[in-house]
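Peer 1: Below: a set of structures, written as structure tokens.
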Structure I
Amino acid sequence: METLIATRPVINGQANPFIPEEGWKVLEHKEQEPFEWNPDLIETHLIDEQKNGQNIKGYEMEKEVSLLDVCNASFLDDLIKFFQDNPDEIPACFKPTGNAHYQCNIFWGTIYINPNDKKFVRGLLVFKDGRPQGSYLPLDHLFSSSDPAVVFKKN
């Protein structure tokens, strides 16, 4: 029996990101060069408070990750499509560990704002059973160790 290998998508970090709700706008979007998806190029990142089991407000988290090479929501859009068809391709760093029921991998390279001036980020929610799903969180949300930033690995 022949094993089928999933064709890796080209991630277009320059595309316009999906707008999850009517009336929302992209406030910030760090464009990234298109590349073929390779899980070895990315990792998830927790800031010190998250590593120490503390929750941190998204506004603080945004400041902390602003110096990192964070992935944007266009990247997320391409991955959601790919992982829904190929859940076995979800990298281990995106999956929940220990007793966690989910992990929400946050793509801080795009910040949205709604009509009430509330800021949001989007993420890839991966459940313990491996199901992937898009998600979004307001920046006044408390981000835990189950909400890491998705970043490009340093060379």
Structure II
Amino acid sequence: MFFSDGIVGLSMGSQQVKQYEVSAGILVNDGQILCLQRGLSRYDYTSYRFEFPGGKLEPGENPTEALRRELSEEMHITIDESSFEHFMTVRHTYPDFTITMHAYTVNVESRAFDLVEHVDYRWLDAEELDTLDWAEADWPIVDKLMVG
């Protein structure tokens, strides 16, 4: 079932579960990976957790178009989609919604960006990623990055 805001609904008994399709960027500079910390959010299980930058696909967008747009909106950086390399796709069910997240590695030449929607950030080596409190949907990406 599709809703006007682009959310796909799954029926679970009499309950509708919201589904979102999102893209995430694993931004890499000088061998380190950018980790962004969310602020207070609607759901306590995502508040103040770390995540990879990105967001929801808008109607008519493919995952790389959405990621390019989200990086521009959230960080004020412009990156050519041709530099995105698909890393993995994760499907995760939270208590209130399900997401399908397409993750891409993106090599960036600069660490300059603006924190528009996040409260903090870290540039970490892959082996340090598990020291942060990640959003649950991001853990499979973290685990794969740490394995190398």
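Peer 1: Of the structures labelled I, II, one was used to calculate mean count of other Cβ atoms within 10 Å over residues 75-82, giving 21.0. Name it.
Peer 2: I
Peer 1: For FRET efficiency 1/(1 + (r/R0)^6) of positions 43 and 115 (r between Cβ atoms, R0 = 41 Å, to 0.05), the calculated result is 0.75, so let me know which of I, II that is.
Peer 2: It was calculated from structure I.
Peer 1: Also, I was wondering about something else. To which of I, II does the computed value 1.6 (distance in nm of label points 7 Å out along Cα→Cβ at positions 123 and 139) belong?
Peer 2: Computed on structure I.
Peer 1: While we're looking at this one, here's another question. Comparing I, II, where is volume of the Cα convex hull per residue in Å³ highest?
Peer 2: Looking at the calculated values, the largest one is I.
Coordinate-derived values only; no laboratory data. This is a predicted model, so every value here is computed, not measured. Cβ atoms are built from the backbone, for glycine too; each structure is taken alone.
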